[in-house]
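The structures considered in this document are given below.
Laboratory data are not the source of any read-out in this text; all were calculated from the coordinates shown. Everything numeric in this text was worked out from a predicted model, so none of it was measured. Cβ atoms are built from the backbone, for glycine too; each structure is taken alone.
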Structure 1
Amino acid sequence: MKLDFRSLATLSAFLFLSLALIWMFAPDLPLSSWGVEFSPEVGLVARRAAALYAGIGVMLFSARNAEPSPSRSALVAGLVVACLTLAALGSFELVAGHANRSILTAVLIEVALVLAFLYVERVPKRQLHSTITQG
């Protein structure tokens, strides 16, 4: 499979929409796998976060056909910041003893998304630069 923005955005959209559904309707599943106890208060925060995951999923799916542009770069930058922040927070919660080592799965996925989006965002710029220097 060729890694390009379209395929990565589509795959990521489905990932984020799946996360939204899980956090909305079954927040105890990821929490229990991380060793975090579910409570009504935690459920409230989880369901509200689900709305953000759904929004990111819709944005990525809607922008999957976007050509390289400042708008697409802004979308990628926002996603990179969000995923790096989630990865840092997950690592912190592990070190602080608030979550168990299973949270590292989420951290690794978040870091992989960051690297993949940075890669696909750089590819068109490298191709453009080589076209300019050859022409």
Structure 2
Amino acid sequence: MKTVVAALIESDGKLLVCQRRRTNSFGLMWEFPGGKLEPGETPAEAIARELHEELGVTAQIGSEVYRKRHQYSELAEPIDLIFFTATVNPAEIRNQAFETMEWSIPSNLANLNFLPADRELVEKLRSGTLKVPKAD
């Protein structure tokens, strides 16, 4: 099983969402920034590294918010997807990995074509059944 980590970065009531590059797998679908755990990393270390690589920021990683196991038909094994809160300085964010990025209020998230593994969380955020806690 592969472990994948993603960050819920909140600023002024909006969440940072990212659109995958059209040339990537699942091109132009939306996701929260993050990526795969490397050998020897903790999930928190992995998300901090991914945010540095993708957004050029040093992030303060908060608590785990949500966890989902998902099987993509395109992949041999399921993924264990872990979402964390993360605090960054929005002014320092640089798009280093995505087609585009935007800040979205939770109620608008369902209007974006999110990756299938993210959709359950997106619906919980949209409906308000899950609120993003402020990072520690």
Q. 0.50 is what came out when FRET efficiency 1/(1 + (r/R0)^6) of positions 90 and 122 (r between Cβ atoms, R0 = 25 Å, to 0.05) was calculated for one structure; which of 1, 2 is it?
A. 1
Q.
One of 1, 2 was used to compute helix-only ellipticity at 222 nm (-39500 (n - 2.57) for each DSSP H run of 4 or more, over all residues; to 500), and the result was -5000. Which label is that?
A. 2
Q) Quick one: semi-axes √(5λ) of the Cα gyration tensor in Å came out at 33, 16, 11 when computed from one of 1, 2, so which one is it? A) 1
Q | Which of 1, 2 yields 0.20 [FRET efficiency 1/(1 + (r/R0)^6) of positions 26 and 74 (r between Cβ atoms, R0 = 25 Å, to 0.05), calculated] | A | 1
